[in-house]
1. Work out which structure the value 50, 37, 33 belongs to, where Cα extents along the principal axes in Å was derived from one of I, II.
2. For which of the structures I, II does the calculation of distance in nm of label points 7 Å out along Cα→Cβ at positions 126 and 166 return 3.7?
3. Starting from the value 0.30: which structure in I, II was FRET efficiency 1/(1 + (r/R0)^6) of positions 46 and 214 (r between Cβ atoms, R0 = 30 Å, to 0.05) calculated from?
4. Which one of I, II has helix-only ellipticity at 222 nm (-39500 (n - 2.57) for each DSSP H run of 4 or more, over all residues; to 500), as calculated from the coordinates, equal to -12500?
5. Using the calculated result 27 for relative contact order in percent (Cα under 8 Å, 6 or more apart), pick out the matching structure from I, II.
6. For distance in nm of label points 7 Å out along Cα→Cβ at positions 30 and 118, find whichever of I, II sits highest and give me its label.
7. Tell me which of I, II gives 3.7 when you compute mean projected area of the Cα convex hull in nm², for residues 94-133 alone.
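All of the numbers you see were taken from the coordinates with simple rules; none came from a lab. Bear in mind that the values here come from a model prediction, so they are computed numbers and not experimental data. Cβ atoms are built from the backbone, for glycine too; each structure is taken alone.
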Structure I
Amino acid sequence: MITLQNLVTGYQGQGVGVALDGRFDSGSMTAIVGANGSGKSTLLKTLVGLLPPVQGTLSFGPAGRPRMGYLPQQAEMDRQFPLTVFDVVAMGCWPAGGLLRRINRAGQAAIWQALTRVSLEVLAQRAISTLSGGQFQRMLFARLLVQEAPLILLDEPFSGIDKPTCGLLMTVIEQLHRQGHTIIVVLHDNQLVARYFPQTLWLSSEQPAWGPSSRVLAPWPDSPAPMRPQHLQSV
């Protein structure tokens, strides 16, 4: 789905890390890991199109750039907008129906189904400013479900939320993967990556590693940031 050729990401022309070559295959599920400052979030923003490459290129398959569902870190979101949970989840209908078009019955059904999948249906009319961190993240996942985007990119989706919510959201991610969505997730928990993610891209200022998680993480199963990964081609 996405091919990287000599890609260097960064801000204002200043690169972060070394150049990347490889690909994210359609239907794959990949974790991006690495030390703080290694460029994980920067890479995700570049894939989404929020930042231009500093060097090299990224290209998409024959169908071109797919619809994307992007979830940034919670710290980047304003939670004080006077919106309800239902309002935010309904935003997932906009790519298909337009900003001003009224949501039809199918859209309404999709919203309620998504709310039910993340156990938020009873909070549909709750103001988002009153939600806990876990409830807020479940609401954002419900919006992703409504979008039905082929490519889903998540930046630290489990940061600051409780274990039951993490388990629920990981179940949603697995379901999306089984349905054929391409999933790319920035994470810092290697044990979680090893358990659930078939592919791993480990970013390093020296030599990145990209390939099957069992091989990339094998020397450092408990470490949040392995220091000397071997180079692996993506598959």
Structure II
Amino acid sequence: MLTHPSIVLFLRRHHLFSQLPEPVFEEVCAQAMLRRLASHGTLMHQGDPAKRFFLLVSGQVKLYRISGEGQENLVEIIQPGQTFAEALLFSQARFYPVNATALKDSVLISIDGNHYRHALEDQPQVCLAILASMSVHLHQRLKDIDTLTLGSASRRVVNFLLQERDPLSGEVVLQVSKRLVASKLGIQPETFSRILHRLVDSGLIAMERRNIQILGEDKLAAYQG
């Protein structure tokens, strides 16, 4: 049960809960739990029964799959304020399709999936908000697929940089390690670093640790490696 006022308010402000009538919201809080996860701690495993979904309050959580060859494939990095696994409520999936591990000490709100789904039966506005959220995730997944499948390793890195850049400053700030970015792009960390250094040598980017400055967007977009 959630009782801390700041945590309850954090949940209330999220769009999946902001339009619930107060009595219904109180019932959701009564079924919810606060989870604390130490860095590198595992929240769920691929194949575990999918009974709850989560809202990240603080920290950072990595969602990933393990291939048949044992290779880790990054799916998404969850940041504070984001929910995950809520789409499973409507797909009738019985098991989580991904693993979830904390990259930093994290605090999460764990919500009972069945109870929340029943609470939505008379809440069309909330259902529309969920559909909008799922649509955003779908478009992001399609962009990720394009980044992963279009062209060579160099092309993937270039697409990633252009996709992640700040439109005003032209800067890309890596939110996770280069190893995890490489995993998301389906390349080896050494390959990712090598391509970044080639882009630096070509005068297309400047790089300082996790901060990457795009120096020529048009020339970078035309780069073929």
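1. Details: I: 50, 37, 33; II: 60, 40, 29.
This value belongs to structure I.
2. Details: I: 2.1; II: 3.7.
Only one of I, II returns 3.7 for distance in nm of label points 7 Å out along Cα→Cβ at positions 126 and 166, namely II.
3. II
4. For helix-only ellipticity at 222 nm (-39500 (n - 2.57) for each DSSP H run of 4 or more, over all residues; to 500), the value -12500 is produced by structure II.
5. The correct label is I.
6. Working: I: 2.5; II: 1.1.
Between I, II, the highest calculated value is found for I.
7. Answer for the origin of the read-out: I.
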